[in-house]
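Structures incoming, each one as structure tokens.
Where a number appears in this text, it was derived from the coordinates with a stated rule and is not lab data. Since this is a predicted model, take the numbers as computed values, not measurements. Cβ atoms are built from the backbone, for glycine too; each structure is taken alone.
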Structure 1
Amino acid sequence: MTYSGNVTPGGTPAVRELDGLTITKVSVGPMDNNAYLLRCRTTGEQVLIDAANEAPRLLDLVGEAGLAAVVTTHQHMDHWVALEEVVAATGARALVHEEDRAGLPIEAQTVAEGDTVAVGRCALEVIHVRGHTPGSIALLYRDPAGVPHLFTGDSLFPGGVGNTDQDPQRFAALIDDVEHKLFDRLPDETWFYPGHGDDSTLGAERASLPQWRARGW
């Protein structure tokens, strides 16, 4: 089945098979959060992006293969409700940016701009994207056999950047980082996976950047 990225709470996960990495996207309730399980196809090592909710469902997805790490894209509670239970059950490392660490319910190791998170023989590059929260991050997988894949948390969605509570300074930081760290660095073919809702590509959104900046949200 062709991967579309369309998932619903309680529905069937969407699975994308790359040469080196399997991406499984699932939506969990009650806020229709996306969680992403990444598995190295060579070693079987797995990493979860955002243990948002429904810990039993996420643990079923992880299965007997275990979990090396859980990366939390930012400190908002709807992205970590299941974190403590998933970490306790799997022994996975909890990872978050230093500036959002205090917002998590458990102790976590910190990551910073330019760090990499290993998924077996694959690697995710950490990109610090300020504005939605002080320590929001995106995670970039540069597929050697295909297009880049970018996990954006709540910093970038189809149709605009994340919520900055009508704070002009936070919005300026977010739109600047999204434009310069993501759109300026990566090609149109880059597929991105947000914290809620459907996926998109940078190419599908690029022409709207001036409109986003002008409207201020």
Structure 2
Amino acid sequence: MLDTVLTGRDAPARLIALPGVYRPQSDTRLLADALSREEPGPATEVLEIGTGTGALALCAAGAGARVTAVDVSWPAVIATRLNALRHRLPLSVLHGDFATRTRGRRFDLVLANPPYVPSPRARPPSYGAARAWDAGPDGRAIIDRICASAPELLRPGGVLLMVHSGMCGAASTVDHLRRGGLTVAVVSRAVVPWGPVLRSRRAWLLSRDLADGDEQEELVVIRARRP
């Protein structure tokens, strides 16, 4: 399923992405690799936070897992539903805030590729394409919410896999999750060139000591397990 959804020269044609919906990129692929190592199956109940086009949710569903995908963006919800129909895979796709829409539920596996790009804006935007990546001045506005919610979202033995930029502070994420009683490790790293959003903020990022000017970004996947 990973090869079908995320790779190949015609991969963009395999996934419908409405305007403003985040398309699969290097972070998506890094998280998909980590997902494949978890070997989800029919007994696995999966939540994807911020599903975008639904690429990762489809990967999990293709392995037989029961998948719930959540996004605050209506275009992302519609795109994911269309992609699920196109690939003939069952997904439950919900619109809204992940914490509100999943209250009282627990999962075996939680996937998150949240907005994590540091932004001069004090708060993440509430509309527009930038809500898929802008996450406050330190890039942690959504990351910290996921860390705080993870212990209640996971069943005993359940796993959170979250990808984000190294400039957001992987050590801070690890510490936050450990304070919630989870067993935590960075399980994947990759270095990728800056995209257009980071390049447009070069001077601001340098002024905040969030970058060193080489225009390379480290991505990390953090795995947290509830004992």
> From which structure (1, 2) was helix-only ellipticity at 222 nm (-39500 (n - 2.57) for each DSSP H run of 4 or more, over all residues; to 500) calculated, if the value obtained is -4500?
Replying inline: 1
>> For mean count of other Cβ atoms within 10 Å over residues 152-159, which structure out of 1, 2 has the highest calculated value?
In response: 1
> To which of 1, 2 does the computed value 18 (relative contact order in percent (Cα under 8 Å, 6 or more apart)) belong?
Replying inline: 2
>> If distance in nm of label points 7 Å out along Cα→Cβ at positions 16 and 184 computes to 2.5, which of 1, 2 did it come from?
In response: 1
